[in-house]
Structure P
Amino acid sequence: MFSIKSLAAGLWVAAAVTAPLAKAQEKPDNYPTRPISFVVAYPAGGGMDVAARTMAGVAEQQLSHEFRVENRTGGGGIVGHSYLANEARPDGYAVGVVANPFLFSDFLVREGAFDQTSFEPIAGINFDPVVWVVRSDSELASMDFDGIIKTATDAPGELRVGVMAGNVFQFVTEIVEDAKDVEFEHVPFQGGQPGVTALLRGDIEITNGFYAEVEQYIKNGDLKAVMVSDTERLPFLPDTPAMSELGIDIPARTWGASRFVTVNPETPEDIKAYLASSIYSVLSSDEAKAAFEEVGMTLSPTDRNVTAKNYAASYDALSQFLSGPTE
């Protein structure tokens, strides 16, 4: 059986790699001459959107050029990913801000009409674990994680959990179910933010999200974080236990979003090289570090070469994991 641990080697290789400084690339002739769009496949306000908008703001300051964020939503990410793979022109003006395992899951698990060769990764952004949250005025908020598990054990399938079908939010929920021998009702949403909205309305009892999606609600007392899908606690949530503290054996920096930047593989090489070098330089700056921390994210940028290696390793690992038993 291909284990959860075996996925770790590929999904976040960058955790053990220090990327060398990228060489500065000269700006190509006649590029850019109009705004560059960071294309996000998920709704405004979600973790991917926040990462793209934060990066765009710093990039504008440092590169003296206009960057926009374009949300192409639908199908839980498939609409935006399909646009990047099949419709966006290879001219450097539609730049993808994507994440794994979300991107790969859209064609390995779902019906996306593209594959790993449809995208060329040029810079890594960060890793963001999943946070489980409940409403602060709910009965679950008075419990610790073990208490929530006992409630789920006593009422199988009754606690409703917000997920993205066939993706990391669902995978994290299934890991908890398997480790604790419980059953939840999975309620699918298009992204983390819609799940948070449903939780706030009382439509579900628990939801998966990224810290940037739940930060304001935790700070104002509407939501309570109960678990983080990693082996270490988030600096922003020092009182919220990591999954490994709760008796759930997982590898580090695996079950979350590994965010990175892509272009169409047919984009001219001088434009790809310029974008890769410029974006890596932006993400490596003190200004970017401060800007991302302000929105509840930590940065771990990687250059074009390291990001490409991570991308290939992630594809191999997730493909094997999803294929099931290897014996």
Structure Q
Amino acid sequence: MSHRRVQRFFWGLAVVALAFLGGCQYLLGGLAPAPPAEFTVTDGTFPDRVRLTWSPVAQAGSYEVWRGPSATGEFTLLAKTAYTAYDDTSVVPGTTYWYKVRACNRAGCGEFTPAKRGSARLPGVPAAPTGLSASQGEFTDRVRLTWPAVPEATAYEIYRALAEAGPYALLASVNAPPYDDTQVEPGKVYWYKVRACSSAGCSALSAPVSGHAALAALPAPRNVQASDGTEPGKIVVTWQAVSGATHYLVYRALSEDGDYGHIATVSTTSYEDTNVQAGTTYWYRVRACNAQGCSGLSDPDSGTPGAGEEEPPPPPAPAD
């Protein structure tokens, strides 16, 4: 046998060995599937069931659904299925259950998903609201919540928190959507949940959404006035104070419609422009600013420097 044939022979043995070892690893459980992702459980959506859904897992041949009385309680096998959804119709309406799922194949079963709660709603109790949305800075003084009306609901409870995970506190009760939350601080993010209620009880809370009110923009300063020849060697620019402003930007141009350049930043409501030439007219505009930003430019006003002060005449020569 030639050297090349011997080499090919051993390469073939190596391939067979690797395939055999891979099959053994699979059979021994080395390739058990990963836990399902995007696991969801309905909570009060249906009156007669709890629906579980999850995303498919590569290499999974089946899935096990487990149920328990609490997140940390004892779980028991509820069902095996080849599908990525399961309806638990053995529930008692109004009772909370906890579920977790794992994917399985010939190598064994993978890890469980995190446990999630679910329930079927009591007769006459409305379903949890869906489609909840909150305004994202469309208003400066409120966050507006909207959601589709829920059949059988006669009232809605709105809950609010400062973080998605809560804790959520009851904010208001209303008879119908929408709801305007006016107890907000502009620029601050709030989280909301809503539940529907009737005489039979209230639904589970909706999925959370966040919203915020926009920071109010500062108005441009008003009554900008530049002195007209009354100040020797300078132009004094004044304007009305703007509530909320911490400083002002002063701009100047050589014509009313000219290119205004920034010449000063001041914390008061006046500015003395001494970088001027006699006989030249200057135009001024001002912006009000704070930590959130600046206003638009004010209306322009023109000014001219006054004539410089004349030096006093020299004293008369002493008499002989």
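What follows draws every value from the coordinates through simple rules; no lab data is involved. Keep in mind it's a predicted model, so treat the numbers as computed, not measured. Cβ atoms are built from the backbone, for glycine too; each structure is taken alone.
Hey, helix-only ellipticity at 222 nm (-39500 (n - 2.57) for each DSSP H run of 4 or more, over all residues; to 500) derived from one of P, Q reads -3000; which structure? Present the calculation step by step, with values, prior to reporting the outcome.
Working: P: -12000; Q: -3000.
It must be structure Q, since only it matches.
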With distance in nm of label points 7 Å out along Cα→Cβ at positions 194 and 290 computed for every candidate in P, Q, 3.1 is reproduced by structure Q
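Matching task: 40.3 is the computed value of mean projected area of the Cα convex hull in nm². Pick the structure from P, Q.
Numbers: P: 15.9; Q: 40.3.
Here the read-out was taken from Q.
Taking FRET efficiency 1/(1 + (r/R0)^6) of positions 146 and 306 (r between Cβ atoms, R0 = 41 Å, to 0.05) as the criterion, which structure among P, Q has the greatest value? Write out the running numbers ahead of the final one.
Values: P: 0.55; Q: 0.10.
Comparing P, Q by FRET efficiency 1/(1 + (r/R0)^6) of positions 146 and 306 (r between Cβ atoms, R0 = 41 Å, to 0.05), the maximum is at P.
Comparing relative contact order in percent (Cα under 8 Å, 6 or more apart) across P, Q, which structure shows the greatest value?
Working: P: 32; Q: 12.
Once relative contact order in percent (Cα under 8 Å, 6 or more apart) is worked out for each structure, P has the highest.
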